[in-house]
Structure I
Amino acid sequence: MIQIDSISKRHGSQILLLEASASIQRGEKVGLVGPNGSGKSTLFRMLMREEEPDDGRITTDRGVTLGWFSQDVGEMKGQSVLEATIGGAGAVSEAAHRLHELEQALADPERADELDRLVEQYGEAQALFESLDGYGLEARAQTVLAGLGFTPEQVAGDVGLLSGGWKTRVGLARILVMRPDGLLLDEPTNHLDLESILWLEGWIRDFEGALVLTSHDRAFMNRIVSKIIEIDGGDLRTYTGDYDFYERQRELAEREQEAQFARQQAMLAKEEAFIARFKARASHAAQVQSRVKKLDKIEKVEPPKRRQVVDFEFAAAPRSGDDVLRFAGVSKAWGQKKIFDGLDLLVRRGERWCVMGANGAGKSTLLKLAAGTIQPDAGEVTLGASVKMGYFAQHSMDQLVAAESVWQTLENAFPRAAIGSLRALAAAFGFTGDEIEKRCGLLSGGEKVRLVMARMLYDPPNFLVLDEPTNHLDLATKEMLMRALAGYEGTMLLVSHDRHFLSGLTNRVLELEADGPHLYPGGYAEYVVASGHEAPGMRAA
């Protein structure tokens with residue numbers, strides 16, 4: 001369906017692609033992976049003809065329509081969420097607009113002399129609208145919006161009043177409602193809760209067209225894709241399998257290449273030693289010349305391009321008392337909506353709780369109560385003896401000083417720390433080279449998260465309260481953070497929509513439901529088995 005044939009592309013002095021080739025067949029579900037800055041978004045733009053390759057070509061089968069979802073959804077206001085979704089759904093919305101124009105023209109008495117031509121055009125427009133399933137458009141949009149977590153009130157409300165994250169969901173809904181032959185989805189799970197991610201998984205599995213996907217959600221990738229295209233170092237490499245299979249194959253290929261490189265280096269060293277030893281001897285001139293020619297003809301094996309993964313050994317957290325956090329008869333309401341009514345909960349040292357719940361169930365409210373940023377209407381929230389808390393929430397990023405650099409932020413937080421230790425910390429969270437001089441005001445959302453987490457974990461508290469800590473983090477940083485937290489000896493209370501993260505780190509689950517809280521011993525994986533669902537909002541499924 002799509003053929004990428006020996007394309008090259010550079011931005012300034014940076015070579016993104018060099019004579020790279022790949023293909024995407026009808027119905028294939030493809031994961032596009034590669035380090036930040038490797039050219040994934042550029043490749044998407046070239047597939048959509050928004051950019052052209054410098055050399056080579058990209059061809060798409062005749063009549064194929066592509067829909068691209070990116071995080072930049074543009075400005076939306078002055079219409080309802082439903083109208084914004086339908087209006088941005090590509091060819092079908094254009095056909096609907098054309099049909100509406102012709103209906104108005106047919107009703108205009110001043111254009112009565114054009115009646116025959118307008119009727120003919122209306123028939124053609126109606127046939128096109130029907131072929132695109134236009135009469136099911138509104139129902140389709142309602143279904144998609146509900147699946148992405150919109151309430152009926154939000155669907156009917158002004159799209160301009162939504163937050164940036166909810167506007168991004170509208171942008172995703174537009175593409176799904178469009179139902180093109182091929183979908184290009186750039187980080188579609190950002191800003192989605194777990195219920196919406198699970199719904200999207202089901203939608204994509206039922207989608208009969210081709211898909212090219214980038215995602216920092218490992219579980220999502222593994223469930224969706226059956227082929228990986230890796231973009232790195234100017235090349236496109238194709239692997240048949242899910243993301244876990246790709247990682248294993250890449251590691252095997254790197255080991256094999258490293259072994260080949262080592263063998264060749266040993267052979268070259270032996271040959272060069274012979275040449276150096278006997279080049280001055282006339283009796284060995286023929287042998288020396290033969291070996292020189294042999295070395296000139298050998299195709300050199302390149303050393304594997306290992307991706308830099310920096311781990312940081314965090315200091316041990318100080319020991320707390322056995323009882324870390326207690327909720328005793330806690331009640332909390334927002335306006336007329338009662339969130340908790342007499343909640344009792346005890347978190348003990350070493351436990352790693354994840355809080356599950358549908359939108360509005362009170363997950364973030366519970367974490368705010370635990371952190372003391374809000375107070376209960378009734379009951380008590382108390383911390384145990386010697387508890388030192390670290391609280392991460394989205395507003396934590398607002399505490400960064402825009403004018404300070406990454407390095408100044410870390411240095412100001414830990415003035416007595418060794419420079420080498422702070423540099424290792426910065427590198428572990430993805431700040432290497434000149435990046436440590438970048439001003440906080442210029443950091444992306446993901447970079448801000450990394451910096452806040454680095455500052456929090458360098459001198460670790462013994463009780464971590466984490467509200468969506470993996471938002472905006474790439475896969476490599478998530479893995480590093482998981483490894484760091486897996487060795488953390490303190491207590492954790494967290495909310496996350498990343499199932500891989502939850503499965504690897506939790507040993508207790510608190511599920512918030514309309515009929516009250518449910519406690520599950522064991523981590524997220526055990527919770528799925530015991531409850532029969534992956535998220536509270538999917539209970540009916």
Structure II
Amino acid sequence: MKTAYGKDMANSKNPTHQSPVYQLSDQYIEQLAATDPGLATALGIAGHDHEMTDYSPRGHEERYEVTSSTLATLNTLDISADRDRLAAGVLRNSLEMTTLEHQAGEHLRSIRVIAGDVDSARGIFDLMPTATAENWKTIAERMSNVPTAFAGMRESWDLGIKRQTVAPRRQALVVAEQLETWAGTPSSPGFFTQFAESAATVKGAPLDDLRKAAVAASKSMSETANYLRQTYAPAADPRNGVGQERHALARRRFMGMNVDARESYEWGFAEVLRLDAELVKTAREINPNMSLNEVRNFLDTDPSHSIEGEENLRSWLQGLMDDAMSFLIRENHFDIPKEIHRVEAMISPPGGAAAMYYTSPSEDLTRPGRTWYPANGRTRFPLWSEPTTAYHEGVPGHHLQIGMATVNSEKLSRFQRNEFVSGHGEGWALYAERLMDELGFLGKPEFRLGYLYAQAFRAARIVVDIGMHCEFAIPKESKWHAGEAWTPELALEFLSARSSSDDAFNKSEINRYLGWPAQAISYKLGERVWLSLRDDAKRKHGASFDLRAWHAYALDLGNLGLDLLKTELARF
């Protein structure tokens with residue numbers, strides 16, 4: 001059990017946690033939290049919630065020095081013990097990737113619609129407690145530091161321009177639009193204005209300070225939007241993609257292994273065609289007299305397959321995840337600690353990316369894991385595609401995987417408990433969707449159609465992501481635009497044909513892929529690795545193979561790169 005930050009009770013019971021590798025891993029988290037207050041809040045580490053992360057070149061260099069010194073120390077340590085070997089491998093992978101990215105100047109062009117510096121600076125306020133006047137005093141102080149944070153970003157981007165290390169122009173313009181939405185107007189209050197006013201119901205909250213800080217924070221967002229449009233965009237990279245060199249680095253970051261771009265591209269295209277046939281087959285089960293597009297339109301527009309209102313949707317999603325949690329515990333598919341039995345369904349603030357996402361519990365588990373659903377201005381929500389996404393984000397997907405790592409202080413270093421390699425984590429979450437299908441939770445034809453669309457969508461993302469960034473032509477054997485070069489317009493058409501979502505979401509996804517290279521490929525390629533490793537274990541153990549035990553062994557490893565996962569699961 002863990003108590004307050006910095007006092008891990010497992011340390012006194014398990015000498016392994018006192019090894020130099022574990023001590024270094026814990027120290028690295030402490031040092032990162034001190035130099036990155038946003039990360040500290042995300043992890044639930046106290047003492048930094050009133051501060052904003054320094055996004056200036058000085059702040060980036062300070063964090064890089066922490067990484068460099070930690071890697072140098074790690075290289076001197078004995079890692080012969082099994083736990084030290086694994087803990088060191090996870091830490092080393094992250095440190096080496098961070099070093100390569102810093103040397104490539106990625107920190108000077110972190111301009112993207114999701115998971116960039118702008119998104120991080122705004123999104124951290126979603127995780128702050130708001131129940132008391134003291135909470136709001138802390139929020140007011142952090143909010144007053146927002147203008148400095150955005151000024152630091154602009155300073156780093158200016159340095160990137162000088163070094164000709166720039167983000168794509170398309171991302172600069174999309175992020176400018178995002179900032180304008182969050183900044184708001186007199187007739188349409190923005191994020192910080194609305195956030196400050198929500199403190200009015202809390203007795204003693206410093207409303208005057210909050211309102212003043214909200215005005216300044218909103219102004220800094222508008223200034224940054226203008227900077228991106230007028231100063232940065234003219235100097236930005238005119239290409240939509242990032243090229244093969246940057247994409248190779250990104251593939252290694254998100255997969256924790258080297259990935260052959262050409263082989264993955266061709267496999268992804270073949271997987272799209274396979275799933276296309278599955279979609280048509282399942283649509284016929286819903287209505288044999290309709291085409292696939294007609295079935296999808298019916299499910300999108302029929303009132304009996306929809307729900308009205310954001311709160312009703314949130315409540316429905318909460319019930320869906322609660323039912324899944326109860327089933328997995330009751331039927332003994334997983335041994336899920338009581339501390340993570342609760343996962344909260346939330347509606348995300350407007351202005352962000354259009355995809356559902358998950359935020360992890362705090363280290364002390366006082367803040368639960370949460371799934372966030374963007375309403376995108378809608379009031380009516382089709383339900384047929386939502387169960388598979390809820391299982392992906394909640395249980396047995398991200399919440400189970402990340403929650404298990406959070407409570408697993410007996411076996412994992414602090415860094416392991418907080419690490420996330422996308423190919424492993426998103427691969428597991430997509431595998432979790434498949435597992436719920438195997439367990440019968442997607443037995444209704446419309447829910448299974450939603451699952452198949454999610455699979456086809458992830459396969460299509462491999463094709464458009466690699467195709468656009470690595471500038472591969474559409475395969476000559478394709479019946480659709482054979483041999484042509486990818487464009488955002490063709491990517492949108494290709495993706496939309498395999499999406500259960502609307503045009504606004506699909507357009508947002510194209511911007512996401514172009515700004516966050518290789519992240520989108522990690523889902524389906526990561527699932528491919530998980531399925532391959534499960535098949536390996538079945539062949540190895542034959543009739544004695546125990547899926548529950550295999551899942552437990554895999555989850556106990558924490559989050560790690562896929563090369564490390566292969567090595568460790570070979571020991572099962």
Exercise. Given a computed value of 0.85 for FRET efficiency 1/(1 + (r/R0)^6) of positions 215 and 375 (r between Cβ atoms, R0 = 35 Å, to 0.05), which structure among I, II does it belong to?
Worked result: II
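A value of 6.1 was computed for distance in nm of label points 7 Å out along Cα→Cβ at positions 63 and 295; which of I, II is the source structure?
Here the read-out was taken from I.
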Problem set entry | Structure with the greatest value (metric mean count of other Cβ atoms within 10 Å over residues 247-254, set I, II) | II
Seminar exercise, completed: Working back from 0.75 (FRET efficiency 1/(1 + (r/R0)^6) of positions 119 and 399 (r between Cβ atoms, R0 = 25 Å, to 0.05), computed), options I, II, answer is structure II
Seminar exercise, completed: distance in nm of label points 7 Å out along Cα→Cβ at positions 95 and 423: greatest across I, II for structure I
For this session: Using the calculated result 104, 81, 48 for Cα extents along the principal axes in Å, pick out the matching structure from I, II.
Result: I
Exercise. Hey, helix-only ellipticity at 222 nm (-39500 (n - 2.57) for each DSSP H run of 4 or more, over all residues; to 500) derived from one of I, II reads -12500; which structure?
Worked result: I
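Coordinate-derived values only; no laboratory data. Note that the structure is a prediction, hence the values are computed from the model and not measured. Cβ atoms are built from the backbone, for glycine too; each structure is taken alone.
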